[in-house]
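Please find the structures below.
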Structure I
Amino acid sequence: MAYAIDTATTGATIVGYPMHFVIATKATQNDVVTIFDKPGIIPFLVMDLTNAASTSGGTQEWWEYCTVRNTGGELSTSKSIEYDGGVIGERSSGNYYLFAPASGEMIYVSSDDGAAATSGNLTGCFRGALGTTAADISDDDYMQVMNSILLKGANVGKVLIGYFALPDEPRANVF
């Protein structure tokens, strides 16, 4: 049998959007996973791998994006947004996306002075991010924090999360 000896290597270009994975440890129901090095994520897989009651695993985990609630309403041109209804430690201190479900707008947040509190001010906001259209925000409208997910299921243990990361550049045309 003859074997070829390869003295050169060839690279390949991966076409498509790269997938990311993280394994997190969930201690209690409603634990939060925040991906601090990404401004936003779109999970395609959130799976409970183990739990304290048995060695079963591989079941789908119920999840939601973490939220904050607008206080007072904001115009579509506003670069700062006041909020309440947050949970201490769920958000980073800036550089993340919010999604406003009422309008479909993505907002890039440069700074969040209330990340260690339940209320605060978001400043340096880039409105109409990722190709969406800036829109007015009504008083008490909820906004989803796009890099923080709330794990709602009762099982605890390891959780596998697969996601697509949103671009760091808010001017990118994604939507």
Structure II
Amino acid sequence: MKRIFGAVLLVVGALCLYFFVSRAMFHGREAMGTTFDAGLPFKSLGKADYPGNALLLLGAAWGFILGLWFVVLGDPPREGAPRGGGGIARLMLLNALLLLSSLLAGYIGGKSGADVTTVAVFGTVALLQILLGLILLVLALFERPKGWVSLGLGFLVYGAGVAVGLLSFLWGGGA
């Protein structure tokens, strides 16, 4: 069942990527002129339709990441098989990746001069994810049995997200 769900997520990710590229090419057609520019969707990211295009790009990335995750992992082991730990650590890793996605969406809007309120929403969501990540980190440290790979990778991604959030607040968004 997980593999079917993963395939559906891969299709949804491909559809999000298609909508992102088609909307960006539609909004950027006058900037392109007569010469074809394959990088136009990424160059116009945040300029034409800020939250929509950024969210479609992130939806495509998340569709591909989670789809591949479910396709590769497959179905859970049968009854009686030993089960590994680290459920909370995997949630912490997922939260840390969502933190980086929120920061990226806020960065795209801040760099392109989008509405301050919209960028602030992504900043607030990132702050809430930082607080949730701290709670999940404490819970994952005391979890038995531990999922060491998820815990280590989640801690690294969470630390990178917190560092990026602090640096962007101190150098660009805090004033």
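Nothing in this text is a laboratory measurement; each read-out follows from the coordinates by a stated rule. Since we're looking at a predicted model, the values are computed, not measured. Cβ atoms are built from the backbone, for glycine too; each structure is taken alone.
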(message) If you rank structures I, II by volume of the Cα convex hull per residue in Å³, for residues 46-125 alone, which sits at the top with the largest value?
(response) I
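With relative contact order in percent (Cα under 8 Å, 6 or more apart) as the yardstick, tell me which of I, II scores highest.
By relative contact order in percent (Cα under 8 Å, 6 or more apart), the leading structure of I, II is I.
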(message) Computing distance in nm of label points 7 Å out along Cα→Cβ at positions 30 and 134 for each of I, II, which one ends up highest?
(response) II
(request) Could you tell me which structure in I, II was used to calculate P(r) over Cα pairs in 10 Å bins from 0, in percent as 10, 28, 32, 21, 8, 2, 0? (result) II
(request) Please state which of the structures I, II yields -25500 when helix-only ellipticity at 222 nm (-39500 (n - 2.57) for each DSSP H run of 4 or more, over all residues; to 500) is computed from it. (result) II
